[in-house]
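Take a look at the structures listed below.
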Structure I
Amino acid sequence: MCRAGAIVRQVLDRLGEMIAPGVTTLELDQEAEKLCKAAGAECLFKGVPGMRGAGPFPGSICASVNEQVVHGIPSDRKILDGDIVSVDFGVKLDGWCGDSAETYAVGEIDASTQDLIDVTREVLALAIEMCEPGQKWSCIAKAMQQYVQTRHMSVVEEFVGHGIGKDMHEDPKVPNFPSRELKSRDIILREGMVLAIEPMVNLGSPGVKAEPDGWTIRTKDGKPSAHFEHTVAIVAGGVKVLTSGCD
């Protein structure tokens, strides 16, 4: 899974270099697929069955711009100065998966949107830092939501992280917020467990809705959203991030 994660990291780093005004999200998608195939891996997202009447996902990446939260379909849409672009990407290599996401600022963005990116990155780091064998996920989820709320932003609740291994989505579901359900059926972290932790944070209210394509999810209030994700393994004494170029 480290090797799969290394490919994901390589691709996201390359896309981060490419993202600029005038570049289309389809160009990002094509580069990601090219690099993935060159590494001998399979793009995880392409062909995933749709919901709400949507067809299979057509892209190798999810590219979500500004108020789009997740699952944005790559297209001929040109990225503009002042946009933010959330890119989610995953691969399968030799039967094992890696999955990560990052939000990129394009040119000059306003201060509140930069704060949004910073807070979302920071809350992912907070969650990872708290991971260790024996830790209750409910404690981590509570800390994540509290951190976001102290910055007057909101955590998306309709979409959560997940277990990951030989399949992209495995048990357990890994929410970024506390709930009665989580408290009653808590996740106790243990060595060997691998999770995709992925906070999605809105600058405004937490509400989201689907766009007409049936895939793209956007904020109800039209305010921007950011998304960061890492695949992490729980190990003796702490955690190992598998999508940051681990050994």
Structure II
Amino acid sequence: MKRFVIFTDLDGTLLEADGTLSPALEPVLDRLRAQGIPVVPVTSKTRVELLDWVARLDSGGTGAFENGAGLLDGAAVEILPRAVPVVDLREALIEASRAAEMPLVTLSDMTDDEIAERTGLARPSISRARAREYDLPFLPLGGELSPRFVNALSGGGHLRLSRGDRFFHLSGDHGKEDAVRRILDRHGAAATTIGLGDAPNDSGFLARMDVAVIIPRENGPDASLRERVPLARVAPEPAGAGWAAAVARLIEERAA
């Protein structure tokens, strides 16, 4: 029987709104550890944030940060070739904002109070969330991206806009799927893959999973994500409780 590997988004998927683990997860995570099934985080979080989670999860020290810009593999760090430094992303974002006359605010422009209000993060976690290297979260002040803004950014062909759980993201032309492909090439080509996510920027890696699970929000699953991954299952509840229920069911199916 092929072994399983679980790839999971963190914010809005494995984690609660305040960035913590639901108590409902602990029995399921214990079962996965006992069966030797790794849980590999694939996240828009920063490298320093990811370090905390690979230590807490049975990932074998492996994970992907900043929407596939880089990988952790034990003590080694690999930056993917298409990653763009955040200073260049910021310059491109400001130029497009001015050209399109679309005001916006980046995560680095926000105060700690604003970040805490929008993300639910505890104060000690905010400095780690600010440590962006290759992915720039931002919010348009009008709520949505204007076509002029999208066109202004798409001309070079080396940048990518994506939408996460709370923010839009500007990065190099890479995604979580690129990091997952790299991880599987190294460690798990023969594994049966399970992927869990909740936002449009999870669609690329979910689409290449053997089993994909969409974690819904309070008002249901993201419509864009369902459209992009039509064969995905939908967990019965949001966040950690839904993650736990979906994975527990998959474990039972495997044992049957």
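Each value in this text was obtained by applying a stated rule to the coordinates, not by laboratory testing. In this text the structure is predicted, and so the values were computed from the model without any measurement. Cβ atoms are built from the backbone, for glycine too; each structure is taken alone.
When Cα Rg over 2.2 N^0.38 Å, for residues 48-95 alone is computed for each of I, II, the one that comes out at 1.36 is II.
Have a look at I, II and say which one yields 15.5 for mean count of other Cβ atoms within 10 Å over residues 24-31, as calculated. Attributed to the structure labelled II.
Matching task: 0.85 is the computed value of FRET efficiency 1/(1 + (r/R0)^6) of positions 40 and 104 (r between Cβ atoms, R0 = 35 Å, to 0.05). Pick the structure from I, II.
Numbers: I: 0.85; II: 0.65.
Derived from I, not from the others.
Here the criterion is mean count of other Cβ atoms within 10 Å over residues 64-71, and among I, II the highest value is seen for II.
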